[in-house]
Structure 1
Amino acid sequence: MKKALITGITGQDGSYLSDLLLEKDYEVYGIIRRSSSFNTGRIDHVYEDPHVPNRRLTLMYGDLSDSGCLSSILNRIQPDEVYNLGAQSHVRVSFDTPEYTSDVVGMGTIRLLEAIRHCGIKPKFYQASSSEMFGKVMEVPQTEKTPFYPRSPYGVAKLFGYWATVNYREAYDLFACNGILFNHESPRRGETFVTRKITRAAARIKLGLQETLYLGNLDAKRDWGFAKDYVEAMWLMLQQDRPDDYVIATGETHSVREFVEEVFSYLELNWEEHVEIDPRYLRPTEVDLLIGDPSKARRQLNWQPKVTFRDLARIMVDADLGLAEQEKAAGKRLTW
């Protein structure tokens with residue numbers, strides 16, 4: 001039975017990846033940060049599934065800022081695969097916490113790679129790179145050969161992690177891959193991320209729990225896919241004979257405005273009656289357009305996205321309608 005270690009296991013991608021690996025009979029270990037409150041909601045369903053023995057999913061405390069802890073965990077587990085998904089992943093927040101973001105996202109990758117190297121083990125390593133590294137794009141669409149131009153502390157930190165992964169692959173012969181993932185969403189997306197913020201608010205507006213949704217730049221264009229599709233690409237990268245870097249995307253771009261229109265139309269609402277622009281949500285430097293070319297992944301990994309933009313929006317709305325109905329039944333009326 002293969003063993004996999006996942007940083008960021010309680011996040012959107014970590015939870016879908018753990019589902020996938022458990023389905024493939026892996027023994028899964030996840031690193032979580034100590035907190036005064038539980039943050040395991042996205043993976044709690046695994047413990048409730050009678051077909052998944054608890055012994056196959058083990059959570060342990062650790063942090064990408066603690067190299068000694070990382071070394072101890074790696075020595076103990078001796079994993080076959082390591083997926084580095086842990087991060088402060090909110091781009092707008094990275095402008096407010098640039099030092100913390102850089103430490104966890106950039107230096108955290110180095111700490112994990114160094115821990116692997118000093119432990120003398122040879123797991124296959126996956127680095128969660130980001131389309132935000134392209135930033136002010138140098139060409140359209142973006143491929144594995146497109147020059148980088150990050151426009152946020154998050155993008156800069158991800159670029160550091162990307163090149164660290166390449167360097168350790170070349171310097172120490174590690175099987176290390178970068179997945180340059182474009183935006184990917186799901187009902188498990190955090191509520192402060194724009195797509196989930198939209199679907200959550202729209203569902204609450206539909207049920208009379210909220211009147212207004214405040215957003216920033218409606219004209220920003222993104223390449224949006226379904227997170228469950230994208231974690232399959234992560235796994236496929238580590239099943240290849242040789243390590244490489246891949247763009248994972250749909251090859252389509254849509255504006256935030258289009259996502260809003262799709263969501264509100266599905267709920268038979270007029271979005272213009274409920275959406276207002278709040279300057280607080282604008283970035284100091286904006287990324288105007290992202291669209292990836294996944295040809296290499298399609299050719300070498302035999303991967304392609306299954307869920308369309310329209311279906312993604314509807315999957316998320318349906319899930320958030322369920323949550324809003326629970327809120328309404330409980331007599332709650334929350335505002336933000």
Structure 2
Amino acid sequence: MKQKRALITGLTGQDGSYLAELLLDKGYKVYGMVRRSSLERFDRIKHLLDRIHLVQGDLTDQSSLDEAVKRTQPDEVYNLAAQSFVPTSWNQPVLTGEVTGLGVTRMLEAVRRYKRDAKFYQASSSEMFGKVHQSPQNEQTSFYPRSPYGVAKVHGHMITVNYRESYRLFACSGILFNHESPRRGLEFVTRKITYGVAKIKLGLAKELRLGNLSARRDWGFAGDYVEAMWLMLQQDRPDDYVIATGESHSVQDVVNKAFTAAELDPKAYVVVDQALFRPAEVENLIGDASKARRVLGWHPRTSFGELIDTMVKADLHYLGNLSSPLPSTIVGEEGDMPSDSSHP
């Protein structure tokens with residue numbers, strides 16, 4: 001049987017690293033697209049570097065995407081790259097639109113031109129729902145994005161639908177709700193909390209500053225969610241799917257669980273900072289993944305409690321084995337755009 005080839009953009013991010021592991025375990029030849037930068041960050045994939053093939057490319061540069069697809073001739077393309085941090089999208093809305101929105105169009109064009117039979121996956125986001133009009137949210141829920149990031153993700157989602165219908169490409173979108181892991185960037189609120197708790201437990205910090213503690217999200221484990229991405233491209237027909245746990249938890253719930261895991265009292269350490277609130281808040285996101293369960297046979301295997309416990313233990317282990325802690329500006333999900341903020 002011919003070995004399948006997969007091209008992953010955003011390889012060095014949380015999802016890219018977990019997806020690469022999954023595909024390698026399934027016998028794929030994995031190509032990862034990385035941007036040329038003065039500082040290469042391969043922390044999440046250093047254990048895979050002898051098993052994957054790196055190609056250079058940038059979602060803002062059409063010719064590099066064309067070359068990446070021509071060179072790798074993938075059977076499957078997973079477009080995970082983006083400017084993925086919501087607060088940064090307020091400071092850099094044009095860049096966010098170029099990468100997170102128009103970058104999807106450029107990637108689809110490269111597939112259409114040079115590997116039309118490839119199956120394409122687009123990483124859509126629950127942030128597209130924004131100011132929700134129904135709960136839980138499913139594939140039929142209207143979009144009402146509340147940030148430049150959410151707006152850009154809507155563009156990426158809808159252009160994927162358009163290319164599927166106009167050019168008959170096998171193009172899917174996974175509308176993934178928040179998914180976390182020990183590989184999450186420190187600027188994302190769950191990891192900021194678990195890392196902060198670990199620092200406090202080890203005597204490396206005295207407080208944890210956070211924004212809106214009442215915001216609620218549907219949080220799952222990234223390792224479970226990348227399996228759903230793969231399953232979408234194994235179907236006979238392309239379609240879009242919400243991927244979520246169906247449970248809603250507040251930022252305060254994350255705080256309580258993380259501090260409990262470290263046997264600490266959050267009231268003694270947590271400081272609410274108004275400067276860390278969003279200009280336009282998304283208060284409550286919760287997903288209905290019944291279609292994914294029915295069609296893909298997918299379901300989350302990791303509970304909220306297990307996820308936060310694992311992240312706290314991983315950060316305690318990491319910090320306990322360092323002579324000095326990680327800098328606060330650790331790389332985010334798919335790019336070198338860190339921020340000292342605290343949003344889900």
Structure 3
Amino acid sequence: MNVRIPQRRPREEATDDEVLPFQVDALDLRGRVVRLGPALAEVLAHHDYPAPVARLVAEATALAALLGSTLKQMGRFIFQTQTDGPVDMLVVDITAPDRVRAYARFDAARVAAAVANNADSPGALLGRGHLAMTIEPGGDANRYQGVVELKGEGLEVAAHRYFAQSEQIPSRLRLAIGEEMRPGARAPILRAGGLLAQFMPREAARAARADLAPGDAPAGTPRHEMAEDDAWVEAQALLGTVEDHELLDPSLSSERLLYRLFNQRGVRVFRSQAVTAQCTCSRERVAGLLGRFSDADRRDMVENGRLTVKCEFCGRAYEFKPGEVGA
């Protein structure tokens with residue numbers, strides 16, 4: 001039985017702070033587009049980040065939103081870097097269906113030196129280390145974690161390596177960060193946009209890729225080569241035409257962008273997923289965390305007769321009397 005799929009023109013009105021899933025059946029392509037505006041501004045408002053660090057947090061938030069948007073109700077996605085760079089830790093925490101929070105730990109002196117030396121690219125700020133992406137589905141489902149090495153390059157390059165090594169799905173990712181001056185605002189706000197497309201044919205052999213180069217292969221050993229599927233070649237060519245301003249333009253809707261790319265092949269869109277800046281901390285959760293420490297450890301935390309815990313994500317401080325926790 002043939003199922004009739006409703007057809008319409010792409011929406012003209014652009015919507016910020018959402019992830020829009022799409023599918024191009026003729027190219028066996030599935031993907032998502034993300035646009036972040038006010039939600040990103042709220043995530044960044046809790047911290048006085050230097051501009052290069054704020055841009056890195058914005059990029060990580062857009063990437064995490066793309067990757068974590070497939071979570072079901074009650075799931076959680078944690079995106080975290082540990083590196084030797086000026087920004088030695090970066091965390092984006094997404095709680096399904098739509099809550100996101102983010103935090104970066106950085107050495108202010110090293111960041112300032114990087115800016116002075118014009119060495120403040122995302123890759124230079126991150127340095128070398130690893131990126132871990134953890135999925136906690138909730139319920140009785142097993143926790144999953146994927147880890148990829150960071151080699152002094154940006155998050156976009158690292159994500160492509162992760163897709164090639166861990167998921168082994170032909171994928172293309174684009175991330176863009178820019179500024180927007182809103183009417184009445186005193187300063188511009190950051191915007192972030194991203195597009196993730198993956199080649200997922202029904203016949204697995206069509207998505208087969210060349211083997212990864214073995215690290216201990218003798219010099220001169222020929223690399224394993226495989227021709228890419230024609231549909232994936234075409235999809236990559238189309239995706240290569242996307243420009244940063246198209247991912248960031250507040251007047252260009254995600255649907256209109258997808259129509260520009262794939263109108264000759266036909267593109268389907270699905271229900272969008274909102275992205276909301278909201279921390280998950282609470283007085284009860286902090287009290288529970290303190291309760292796991294020993295009495296001696298909690299006594300060492302007391303200053304001026306109070307136990308004070310500050311949430312690194314939202315900056316909120318929680319105060320307790322020593323007898324309030326661990327009873």
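Among the shown structures 1, 2, 3, from which was the value 3.1 of distance in nm of label points 7 Å out along Cα→Cβ at positions 7 and 143 calculated?
Working: 1: 3.1; 2: 2.3; 3: 4.9.
Label of the source structure: 1.
Between structures 1, 2, 3, where is relative contact order in percent (Cα under 8 Å, 6 or more apart) highest?
Working: 1: 17; 2: 20; 3: 23.
When relative contact order in percent (Cα under 8 Å, 6 or more apart) is computed for each of 1, 2, 3, structure 3 gives the biggest number.
Which of 1, 2, 3 yields 0.10 for FRET efficiency 1/(1 + (r/R0)^6) of positions 159 and 199 (r between Cβ atoms, R0 = 30 Å, to 0.05), as computed? Kindly include the intermediate steps, with their values, before the conclusion.
On the way: 1: 0.50; 2: 0.10; 3: 1.00.
Of the options listed, only 2 reproduces it.
Here, each number is a calculation from the coordinates, and none is a lab measurement. Everything numeric here is computed off the predicted structure, so don't read it as measured data. Cβ atoms are built from the backbone, for glycine too; each structure is taken alone.
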